[in-house]
Structure 1
Amino acid sequence: MCERREKMENYFFDFDGTLADTRQVVVAAVQDSFTQFGLTQPDSVIILGYIGVPPETSFPQMGADLPPEKLATLCQFFRQAYSQHASEIELFAGISEVLGELQAQGKRLFIITSKTNTALQESAELLGILDYFEDVIGCDDVENYKPDPDGIELLVKRYDLEKAASVMIGDAIYDIQMGQAAGVATCGVKWGSQKWAQVQALNPTYQLTDPAEILKL
């Protein structure tokens, strides 16, 4: 990784578990989807462990042993179920204020998520935070999902961003691995993490327990 700047200028945010608490909505949408397709419902703890992973990858690991065509239909059903409950999603306390302050400071803000771009924009709009972000990258915008660095590399190239002044902020190991693979600073956040010990084990550049601490990066 290139030598880091003293202060970050470019902030890449994960969505689920970092900006917004989507746990109940994700669990309900996954379990409903599996039931509709005659599959055994995964336990909520198992589902939460896969938050941030595209369903095309996580569903087979949760027991959806289906041919590609049917798996694609299952994933589409899940995304529709999730969208129907999008209004139930809530921001973590303090996130909106932090984003507003970063924007006021002239920082450049982006979201990189395993959701589709449309679903992400819908959720961010409902939560009133979409306008804080210069661009958002969904799983359908890149060839390879997290933990591959494609999302970060796309934004770096598109906006001519300096990696030494950039940080990937997320609650899951996939976020940290992506940032490390891209050669930017990484920031693990505890408030939405389901596997915090695993995040810590990756030695992210920063480890935060409160959203307000993002302003210190």
Structure 2
Amino acid sequence: MQTPQKPPQASPEVPATDKIKDLSVALRIVHEETNYDELKKIGGAFATSYRVPTYEITYKWPGKLRVEGKAGPLSALLIYVGDTKLFRVGLIKKTQDVHGNPGQKQSLMDVGIFSKDWLSTDYQAVFQKREGPLLVYKLVQRNTDNKSYELAWVNPKTFITEKRQSHNTEGELQKEIRYLKPRELRPGIFLPSRVEIYNQFGKLGAVQTVEEVRVNTGIAESVFQL
């Protein structure tokens, strides 16, 4: 006698937000909870990026993001405006077209927010299943034949990606990021206050706190120019 199969789960509307028109935060590394040996298993360059004690992140709808960090005397600045990436390290400046390379971009997803602008241009969210209160999506890159992908566990009430996994083209897990301790900044606008990064072996590599948060206060366009 065959066991009856469960009917497929209905695909809900993608729980992405457009309520955040601008945002600025500071991501600070928690040194006593960070293990660089475990981070290096993800990748040497990836681990090095967590040597920067604080990243200042500024966002403006739609699709503009500025990331600035300092490590000792060296400072680095990254600006994303649509498909254009501008960066400055010391006296070196460069502009790059990243169309068709979503993995080279940064967005509100990097602070745990499932945002409509990012999904409409860079990734297609394919519903997989429900896990308790969370909706699980496979994020497939747009405008490229790159088969690497992300899995995102999204809370439809807060629009926070509570867990995010990166997989390579063979489907192997590369890293997992958890966005924890959400707080409501304004009605319907939530942001995590803690970020945990795990390597492909499930070992904690780094912890960041989300501080100095300002949302929908108005940010000038000039912030996104070199």
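Laboratory data are not the source of any read-out in this text; all were calculated from the coordinates shown. Remember, predicted model here, so these are calculated numbers, not experimental data. Cβ atoms are built from the backbone, for glycine too; each structure is taken alone.
If semi-axes √(5λ) of the Cα gyration tensor in Å comes out at 29, 18, 16 when worked out from the coordinates, which of 1, 2 was used?
Structure 1 accounts for this read-out.
Quick check on the output: 0.9 is distance in nm of label points 7 Å out along Cα→Cβ at positions 78 and 166, derived from one of 1, 2. Which one produced it?
Working through the options, I get structure 2.
Identify the structure, out of 1, 2, from whose coordinates helix-only ellipticity at 222 nm (-39500 (n - 2.57) for each DSSP H run of 4 or more, over all residues; to 500) was calculated to give -1500.
Answer by label: 2.
Looking just at relative contact order in percent (Cα under 8 Å, 6 or more apart), which of the labels 1, 2 belongs to the structure with the highest value? If you can, show how the numbers build up before the last one.
Values: 1: 27; 2: 23.
When relative contact order in percent (Cα under 8 Å, 6 or more apart) is calculated for 1, 2, structure 1 comes out on top.
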